[in-house]
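A.B. asks: These notes open a run of structures that come right after.
Just so it is clear, none of the values below were taken in a lab; they were calculated from the coordinates. Bear in mind that the values here come from a model prediction, so they are computed numbers and not experimental data.
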Structure I
Amino acid sequence: MAMQAASAAIALAFFVSAAAAQDYPAKPIKLIVPFPPSGGTDISARTVVNKLSEGGKWTFVVENKPGAGGNLGVEQAVKSPADGYTLVIGQTSNLAINPALYAKLPYDPLRDLSPVALLVSAPVVLVVNANSKTKSLADLLVAARSDPGGVTYASPGNGTVSHLAGELLQRAAGVKLTHVPYKGASQALTDTLGGQVQSFMSSVPSALGQLRGGKLRALAVTSAKRSPELPEVPTIAESGYPGFEANTWYGLLAPAGTPAPIVALLNAEVNRVLATPEVRGRLASEGGDTLGGSPEQFASFLKAEHAKWGRVVRESGAKAD
């Protein structure tokens, strides 16, 4: 009898959630972006939801809520009702790195969120001043082997993908580099151009203008395949370190418990717009590789990234600023 009652309750919940999905969305959807406007997370988010909004059925209100390495925005999302009307853009830092970087995190990304769809992945690019004698990744690693700790690399901060990509490179190549963390990409870029640091693990958008202007030289990108914006730049994997990959990725998530039919509908719509030339072109112009896929694929990917970056953080000894 108890089993029959439980089965009936599950069936009723399914039909209720399916009915809710038929009317969804009946009001504007809040999309929390846990970083400031105009950054890579914000651009990716707005590119997708602006396309979704065409036609009038979907309306999004984007709320930028930066702070604590993206943790504040994710925390707000996980505490919101699981009704499909609050979504969040997660990325490598706040979902895969921060759980190991911070001693106490107000959410568990594997427990408190429902993955909807991966959006885009973007590599880090290792750059040097164009006047540097370092012409290739091999040159930089030769210098590092001859002078352990003597070669510096900048990043936008401790615990960022850029920082940890450098840690992965040191382990892969068996060298010792000296990490120089900055409070953001701007000053790191300035000091690379000025020669205060020898190299910089940069996002593609941050470095692209100076690369095209001939002020910086790209040595390698950290993705598994070459960047569409930098097709002449080899990957670290093809430069002698097969399997190397360290990307910043962005994905759409909902609070845990959001009805499965709503998640499925959102997933289908996101995949539809990701396939359009306008969205793919806009994301590619920012150095991104469009992803997509099912919620289940995103969940598996998130679990693997959580384990990978947690291990790198622990081995590097990185701590939150």
Structure II
Amino acid sequence: MSAAEESAAPRLDVWLAQQRGITRSAAQALVDAELVTVNGRPGRAGQRVRDGVDVVSVSSPPAVATGGAVREDAGPRVDLQVVFEDEWLAVIDKPAGLVVHPAPGHPHGTVADALRQRGDTWSLVGGPERAGIVHRLDRWTSGLMVVAKTEAAHRALAAQLADRSLGREYWTLVWGGVTEETGRVDAPIGRDPRDRKRMAVVDNGRAAVTDFRVVERCAQATLLEVTLRTGRTHQIRVHLAYIGRPIVGDPAYGRRHDAHAGRPALHAQRLHFRHPADGSVRDFAAPLPADLVALLDRAREGAL
């Protein structure tokens, strides 16, 4: 490569970010993890790439441990229930207890690991440790998630999250009676000033809106259908506790020693979005899992 050609050709990390529609830091992470080759050799972030001449290949990321270090082992096998799948994306029904991506204390056995173990190519918009992940569900929340195989699909779905056209509806069982048939909680959410590990309704928080509808009333509790209008951390749990109707089984935001469900009784039961490929509306539903069915039966019997 001549000096003129070298100065005109983009750096590998810049080229990769442009080609795949990811951030430059995400591209750098792929190179550092030795997932990128140029003409069959490991790439360097600063090396120049001649478009149409050099052959750049990107491998699917292996499992990633907390802190970004790539694990040598594959980790425990994580099985996913796939509701729908095509070359653009997949919709999964996440079980309660499964963490979405590596985090402190949970370096493996995540949804991200399960996607990698399937052997497909997943979007790297969020970086190699979050390959495919478009949005989260709390560890103990069960239900539907959409994950992206391509960067184009990821960006399209993220845009729908931002403009709220990607709809998410939940079923939850809350303590006490709810007199109105429908309602809205419009209250800002931020870090709890008394406990930074928790979220709370605070004056300087981010705007948060949650709608709810009564599905069924029981003697001690009420089954609600909840629709997220924004996507703040722990939003449903915080908002329902704020109006005095905490979720059954949620000791963090409800009754301190509440262990009736073994976990918060919260399930992402419906997901709908426009497919990135053709704009068609796709609508998916997941029934209540067995543990919440049993809990609801107990609520109907007045035996919570």
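A.B. asks: Going by Rg/Rh (Cα atoms, Kirkwood Rh), which of structures I, II comes out largest? Provide the component values of the computation, followed by the final result.
C.D. replies: Values: I: 1.02; II: 1.04.
By Rg/Rh (Cα atoms, Kirkwood Rh), the leading structure of I, II is II.
A.B. asks: Given -6000 as the derived value for helix-only ellipticity at 222 nm (-39500 (n - 2.57) for each DSSP H run of 4 or more, over all residues; to 500), which of the supplied structures I, II does it correspond to?
C.D. replies: That value comes from structure II.
A.B. asks: On relative contact order in percent (Cα under 8 Å, 6 or more apart), which of the structures labelled I, II is highest?
C.D. replies: On the way: I: 27; II: 13.
Biggest value here belongs to I.
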